[in-house]
Structure I
Amino acid sequence: MEALTFRAEPEFIKALKDYADRLGISVNAALREIVAPVIGVSKRLHTSRRPKNNLARFRGTLTKEDLAPIVAAQGDFSKIDEDMWK
């Protein structure tokens with residue numbers, strides 16, 4: 001595969017990144033998906049990519065107030081149940 005440098009305004013880049021995040025794909029894959037039909041290249045060339053199966057799409061969505069009870073509840077995860085390990 002070859003590399004291509006793409007220059008654009010910050011608003012365009014942000015919109016492209018947001019689009020990629022919504023689809024759960026890389027920015028590179030999103031750009032190919034958008035451009036391929038316009039230039040007459042089949043989108044099937046890029047079907048080998050898989051959507052991300054992680055929590056990246058939720059990044060930055062919780063406020064500190066939302067996060068506090070989650071962090072507090074996770075405190076129990078580090079406690080050892082002595083009776084269980086006897």
Structure II
Amino acid sequence: MKHDEPRDYITVEDEQGNQKDYAIEALFDMEQESYALLKNEEETIVMKIEGEEGNQFLVGINNPEKTEAVLDAYQIAVENAPAE
């Protein structure tokens with residue numbers, strides 16, 4: 001059974017000051033870094049989680065190749081360990 005309700009929402013502001021709301025679809029680690037997979041009706045983005053627990057913030061990934069690598073790794077992980 002697929003669970004369509006996201007855990008939480010977050011507002012992200014881009015470089016132009018535009019704010020968009022995203023559902024937090026997943027939080028995961030890759031290569032000793034932590035990432036958040038965020039999704040809204042129009043797009044899916046990946047942001048890096050920086051800082052220590054209790055004082056964390058999201059940072060955009062400016063390298064499209066890195067973003068694609070993170071998304072690919074996430075997809076492989078989901079396919080190999082599907083949620084119940």
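Please treat every number below as a calculation from the coordinates, not as lab data. Predicted model, so just to flag it, every value in this text is computed and none were measured. Cβ atoms are built from the backbone, for glycine too; each structure is taken alone.
I have 38, 28, 28 for Cα extents along the principal axes in Å, calculated from one of the structures I, II. Which structure is it? Spell out each step's value before the answer.
Numbers: I: 66, 31, 19; II: 38, 28, 28.
That value comes from structure II.
Of the structures labelled I, II, which one yields -14000 when helix-only ellipticity at 222 nm (-39500 (n - 2.57) for each DSSP H run of 4 or more, over all residues; to 500) is computed from its coordinates? Write down the numbers at each step before the final one.
Values: I: -14000; II: -7000.
Computed on structure I.
Among the shown structures I, II, from which was the value 17 of relative contact order in percent (Cα under 8 Å, 6 or more apart) calculated? Show your work: numbers first, answer last.
Numbers: I: 21; II: 17.
Here the read-out was taken from II.
Of the structures labelled I, II, which one yields 1.8 when distance in nm of label points 7 Å out along Cα→Cβ at positions 37 and 69 is computed from its coordinates? Working shown, then result.
Details: I: 4.2; II: 1.8.
Working through the options, I get structure II.
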